[in-house]
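Down below are the structures I want you to see.
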Structure I
Amino acid sequence: MSQYLIKLDPQRCISCKACEVQCQTKNQLPAGAKLGVLISAGPLMASGKPQVVSAFMPCFHCEEPWCVAACPNGAMIKREEDGLVYVDKDLCVGCRACIQACPWNVPHFDETTGKVIKCDYCRDRIEAGQLPACVAGCTTHALSFSKPNENVRKARAVYAISLLANPQAK
């Protein structure tokens, strides 16, 4: 499993799709290709108020990625040190086996290059100590980038402090 996680705070998201635009710009994607997709529904009525509900769907960098297993040339790679799954464009022949194998429909075929592309959490940016483009470009800071259990620890700490500050809140 990847050491990293992109998480959406649905209370902050306004479905502006700045995350998708930043991804497309950074990765110079062809029209229609989206490596991280913001899915929105609504407006729905919640407590008498209209609300848009959103979910962000990047690559999940699976524990045992089917896309990696399906690639006949070894172009789809899972990096051992952090679990990131990426495409080695020099090895990709555009057979699309990884696209068929992915249960989340994450990899895309780039007609302009004849190669497969997919979300790699902006591997180059991570290596430079930066956030993925979608996270950095989120206008409302609804996307966060962390290690999977980091957010749980933070939430528990906040909850514990609130209990200490107000013991009757139990």
Structure II
Amino acid sequence: MHLHKFEKIWLVFGMASLALFLLITGFAAFWKGTHPQSHIETIDPQNVEAHEAFKPENLGLQEVADGKYTVNIVASAFNYDFGTDADGKAVKRIRVPKGSTVLFQITTKDVVHGFQVAGTNVNMMVEPGHVSRLETVMKNTGEFTVVCNEYCGVGHHQMFAVVEVYE
């Protein structure tokens, strides 16, 4: 079988590109420890309140140490449940100081939702029966909108909240 010179060049280029891609992916996955988010913890989506983090009194922002916070959230039918304030009103805004480390823990009762804090590196898919977690350092001040970036039904556009980072 005879291959033209340009066919040989493109064949070598394609094989080299594939080898380079596999080397970079292998290096990131095995040496650096970069892995996709896994669903290590599962819960009953019909009874999320049985999980300690998602009990009504534990929802929302909690300071766990100096400069470290945990935000527990339950997503459901066009709503992020951050808990209620002292007056019993639903919380749609959380405030954290600049430079603090925030662990977002979120689950859902019904369908697949997204959880993105626009302008930050927080972006998760939230699936029923799984607890999604992401820890980040809030480096920039401002108001960041929390949006659902997975279409979840006709009220999808009403699913939002605000994360405020202050000095």
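Each value in this text was obtained by applying a stated rule to the coordinates, not by laboratory testing. Because the structure is a prediction, the values reported are computed rather than measured. Cβ atoms are built from the backbone, for glycine too; each structure is taken alone.
Which structure, out of I, II, was mean count of other Cβ atoms within 10 Å over residues 77-84 derived from, given a value of 14.4? That value comes from structure I. Here relative contact order in percent (Cα under 8 Å, 6 or more apart) was derived from just one of the structures I, II, and that gives 27; the source is I. In this comparison of I, II, the computed figure -7000 for helix-only ellipticity at 222 nm (-39500 (n - 2.57) for each DSSP H run of 4 or more, over all residues; to 500) is attributed to I.
Looking at structures I, II, which one was log10 I(q)/I(0) by the Debye sum over Cα atoms at q = 0.08, 0.15, 0.18 Å⁻¹ calculated from, given that it came out as -0.30, -0.90, -1.17? Source structure: I.
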